[in-house]
Structure P
Amino acid sequence: MVSEDEIMQSLIEVEDPEMKISVIDLGLIYDVKIEESHAEIDMTLTSPGCPVAPELMAAVHRAALLTEGLESVHVNLTFSPLWNPKVHPTEDGKFELGIF
């Protein structure tokens, strides 16, 4: 069975094209639910008007599908809660953003 950690490992390679920081380090992935060989990924964007939303969602979808054992993935976009650069990024992400 596929684990959330395995999916997150696959997603670490996906970068926000504007910030050049991983979606994982930015904290854009809010939740991953796995049911057998299907994953539901809840993600957000750095802003609701993000011009690269479709491109970023597609990249998350493609990367997740590379996880061994997954046959299907659905990416859900949410803005609840709104992304906050002081709250959601990992420590590495905050460092990359210049937030200490």
Structure Q
Amino acid sequence: MSYYDRVYEIVKRIPSGKVATYGQIAAMTGSPKASRAVGYALHFNPDPQNIPCFRVVNRFGRCAPAFAFGGPEIQANLLRADGIEVDADGYVDLEKYLWRP
């Protein structure tokens, strides 16, 4: 299984109404310093219908400035549709919405 495949398998497990951070996903792959690699993997998401990369935010809870599928406002709207509050600046409250597997 490739590194990207490991990332995708973890991201598939993020439940509706929760988010994870790039660093959290990296740590779960066994490579805690690979948050950029997680971002690259999600940028090339081969199956966005089943791999909910929109549920991954940065360590501060901010939507990605270059969200691969249309920009940060698209990501924010997908999160809102998922039941997650996103503030006007594109931030999610990690205390409330962070996935804790």
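Derivation of every value follows stated rules applied to the coordinates shown; laboratory data play no part. Just so we're clear, the structure is a prediction, and the values are computed from it rather than from any experiment. Cβ atoms are built from the backbone, for glycine too; each structure is taken alone.
0.95 is what came out when Cα Rg over 2.2 N^0.38 Å was calculated for one structure; which of P, Q is it? Working through the options, I get structure Q. Given -8500 as the derived value for helix-only ellipticity at 222 nm (-39500 (n - 2.57) for each DSSP H run of 4 or more, over all residues; to 500), which of the supplied structures P, Q does it correspond to? Value -8500 for helix-only ellipticity at 222 nm (-39500 (n - 2.57) for each DSSP H run of 4 or more, over all residues; to 500) corresponds to P out of P, Q.
Using relative contact order in percent (Cα under 8 Å, 6 or more apart) as the calculated read-out, with 33 as its value, let me know the right label among P, Q. The value was obtained from structure P. Comparison across structures P, Q (criterion: distance in nm of label points 7 Å out along Cα→Cβ at positions 13 and 61) gives the highest value for Q. For distance in nm of label points 7 Å out along Cα→Cβ at positions 21 and 85, which of the structures P, Q scores highest? Result for distance in nm of label points 7 Å out along Cα→Cβ at positions 21 and 85 over P, Q: largest is Q.
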